[in-house]
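Participant: Below: a set of structures, written as structure tokens.
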Structure 1
Amino acid sequence: MEHYPVYLSLRDKRVLVVGTGECALAKLRLLIKTPTRIEVYGFDPIDDLIALSAAGHIHLMHRDLGANDLTGAQLVYAAQEDDTLDHAVAQLAREHGVLVNIVDNLRHSDFITPAIVDRSPVTIAIGTEGAAPILARQIKAHLEEFLPRSLGHLTRIAQKFRPKAAGLPYGRPRRAFWSDYFLKKGPQAYDQDGETGAQDALDTLLHQHLNCERGEGYVSFVGAGPGDPELLTLKARNLLHQADVVIYDRLVGSGILELARREAQLVDVGKTGFGPSTPQDHINDLIVEHARAGAHVVRLKGGDCTVFGRLDEEIDALDAHGLTWHITPGITAASAGVAALGQSMTKRGRNASVRFLTGHDMKGFADHDWESLAKPNEVAAIYMGKKSARFVQGRLLMLGASPQTQISIVENASRSDMRILETNLGDLVETLRSNDVTGPALIFYGLAPRQAQSLSHTQNMEFA
């Protein structure tokens, strides 16, 4: 992020615009919405600029910008549409410590003006670092359609009401009150009776929320997906925005945690296979503790929380205390991994079923029906299989699986550092060791990457 977005107060400030043509007019149409004193320097202003100045707080100076004019100025826009003249203005402004924007010249500007969606006092600034202005305008257009025109009026009414709302406990009770107002009662009342209706709705809502008992919290078990934030479900995103406490595991990426509310408490309860781990009993106690204190807890688990996530133990702990919970599934890592291979889990004529296996459980290496899996054309996604790879390999080979059985290893599925390794059952352990697979990895037994598989078939046909 090269440009840091801020909202700059312009009340009782001076902003200088150097230029009197179309370029200057475009900036003035935005600046006139602020309470700043706007001074325009230059000669022969176009008619539209003169008309705009007559209707607003724009002062036409009808002369060149001088050094003394910069004293106390907040910002300068160089908008003469002449590179030499605009650079001279920029140099003069910088000599006096004033930030300057050369219109349509990102490289030599101290700041840029974003595309703005105005529902004052709600304003949304959209910037692309100057790389794609048309994209910023498209996003602006979508937001303009999405946000109701009444939003600004509702927000101004709420702004005056905030001292009264401070009587509600901080956190979820206060958020619930404002959610009721902005998402339900406020818009309905404003549509019916305007500002008076919205004000009355606030008074009624506050009375209702002040007199309702603060109940126990509840827990949302949320699947965070395999790591790519774009694979997070819409429902999961909404729950993260609402959470008071987020209890997350090691497989949840930082990009996903950034979607949580800034005020939310983030609790790391990471686990490592056969390594440092947060005891499950301690995790259970944390979830119960925060929920009993009245918090909305999001228990965030990598992949799908219903797959190898010890979900039942945590639900049992909540049930023992009569606490409310619900499950929001996510995309399991196996789905992301097999998609990266360009394959499907099942294929007509090959396998009509697929197995999700864990390489180890609480007691150590996990035992499964290896004899059945060792048969030809079987497919399995093996979770937590790095440490147990030699055990898995030995069991399958001992029960008759071919050492040439295709295997794909997908490390960090769906993430920017994803890596795909092609190997076979006989070379599985050595492939993991020699490639230093340290990230979360899935072992796909019976599947090769589509490209490698196609190449192998071609070579076999040529050999025949």
Structure 2
Amino acid sequence: MTAITEEMASPHDGGEAGDPPPVDGGSGRLGPPSWLALGFLLPALLLLGALVCYPIIYTAIRSFFDASGKKMVGLDNYTAIFTDHDSLTAVRNTAIWVVVAPTVVTILGLLFAVLTERIRWSTAFKMVVFMPMAVSFLASGVIFRLVYEQDPSMGVANAVVTSVHDTFAGGSRYPGASVRDGDKSPDVAQGGAVMSRQAVQPGGTAILPLVGVKPENLPKTVTPAKAPAAAPGGISGLVWFDFTKGGGGTLNAPDASEAGLGGMKVQAVSGSKVVGSATTEDDGSFVIKKLPAGSYTLKLPKDNFAASYGGVNWLGSALITPAIIASYMWVWAGFAMVLIAAGLAAIPRDALEAARVDGATEWQVFRRVTIPLLAPVLTVVFVTLLIYALKVFDLVFIIGGGDPNASVLAVRMWTDSFGGGNDQGAGSAVAILLFLLVVPAMLFNLRKFRQEKR
């Protein structure tokens, strides 16, 4: 019996009775041997080396050579980044992107995530805000390139701006209209305004013919100009487009086919003082009522003829970077909102309710409870957005259209290497600089992910 027990406990059978036999050649480690695991990983490692490691090493070496790749120039390509005007502009714009874009998008995502918890249609709202993430950056750039078009008839942004402007400030209906040259004309241009040559007294009439009205500024339904009738105690008159299609017609007199110019502001001026005013009807007629006795000059203010407000030059040198950052916000706000909303769902409701029971206001709960508990999620979202802001290329390239005022490091890298610069040494230096800026942020994110797993 003792011999049998000793035999069962012999090392040959795995030690103590009931122990499973060792695996992997007696090493005690579960799973396949390391050489077999390495064999399975080898194709992936070779692919990673060919597509990632080799390009990084080659780019780093290439950055120390000139455009031809034959002469070593040392750090000249790196110093040029901080001395060349266009490269400095790219560095400045990248700094603006890094500071502004991730911060604003994270704040927007936080606000959307918190507020959508309090509305019934939160799912629909989240879907609409997140939808731009389903659109490629190239398509997003094309969309916002059209949004920022200068022509209000094409650009949505300027269509809104001009509509609001014209609502409150009014707009010129007949830009470029003028008087006919010659001493026989009953009106004359003075400082952009139009004045009647002859003084008019109450009870009298006046005519103010204009030329140079563009066809697109005429109303779709033309109202024929109608000669005014005298108005006791006031001055009546007519403003019309003194032009007959095909020629003919009577000069300085309204004809049946000539259009009245409605919506024109007319003023009665005595000396330098405006005594009364009126607006022309659709047929061009007007009546300035209740004027004191005296002689008056009729005036069409220059506002009637000023060029219409064309909106904001969104893609000008001053606004092009903020305009592109706005498109970045449109794309990434949904991403930030979804991640932060997931973090909010993981917050213990007991902590929030305890703060409310203790008398904290909603703002205090948000600032002193919600934000601290969300800090890890907010940090990850911010750093992720910062990485994408450093690498942004598509939106700047499409919307900016090659404008150096909008350039960032990624666009500058492409321009130096392939977009006309034909200097892959300088482009490689910009690429390495961008790589060195991105790597710390990526390592920070990886460290955060590992901490969360633990």
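FYI, it's all coordinate maths here, none of it is from the lab. Quantities reported herein were computed from a predicted structural model and do not represent experimental measurements. Cβ atoms are built from the backbone, for glycine too; each structure is taken alone.
Participant: Taking distance in nm of label points 7 Å out along Cα→Cβ at positions 99 and 219 for each of 1, 2, which is largest?
Facilitator: Result for distance in nm of label points 7 Å out along Cα→Cβ at positions 99 and 219 over 1, 2: largest is 2.
Participant: Given a value of -15000 for helix-only ellipticity at 222 nm (-39500 (n - 2.57) for each DSSP H run of 4 or more, over all residues; to 500), point me to the structure among 1, 2 it was derived from.
Facilitator: Computing helix-only ellipticity at 222 nm (-39500 (n - 2.57) for each DSSP H run of 4 or more, over all residues; to 500) on every structure in 1, 2 gives -15000 only for 2.
Participant: Sticking with this one: If we compute mean projected area of the Cα convex hull in nm² for structures 1, 2, which one ends up with the highest value?
Facilitator: Sorting by mean projected area of the Cα convex hull in nm² in descending order puts 2 first.
Participant: Identify the structure, out of 1, 2, from whose coordinates P(r) over Cα pairs in 10 Å bins from 0, in percent, for residues 147-186 alone was calculated to give 27, 31, 19, 17, 6.
Facilitator: 2
Participant: Given a computed value of 9 for relative contact order in percent (Cα under 8 Å, 6 or more apart), which structure among 1, 2 does it belong to?
Facilitator: Going through each structure in turn, the value belongs to 1.
Participant: Then there's this: Once FRET efficiency 1/(1 + (r/R0)^6) of positions 323 and 403 (r between Cβ atoms, R0 = 41 Å, to 0.05) is calculated for every structure in 1, 2, which label goes with the largest value?
Facilitator: 2
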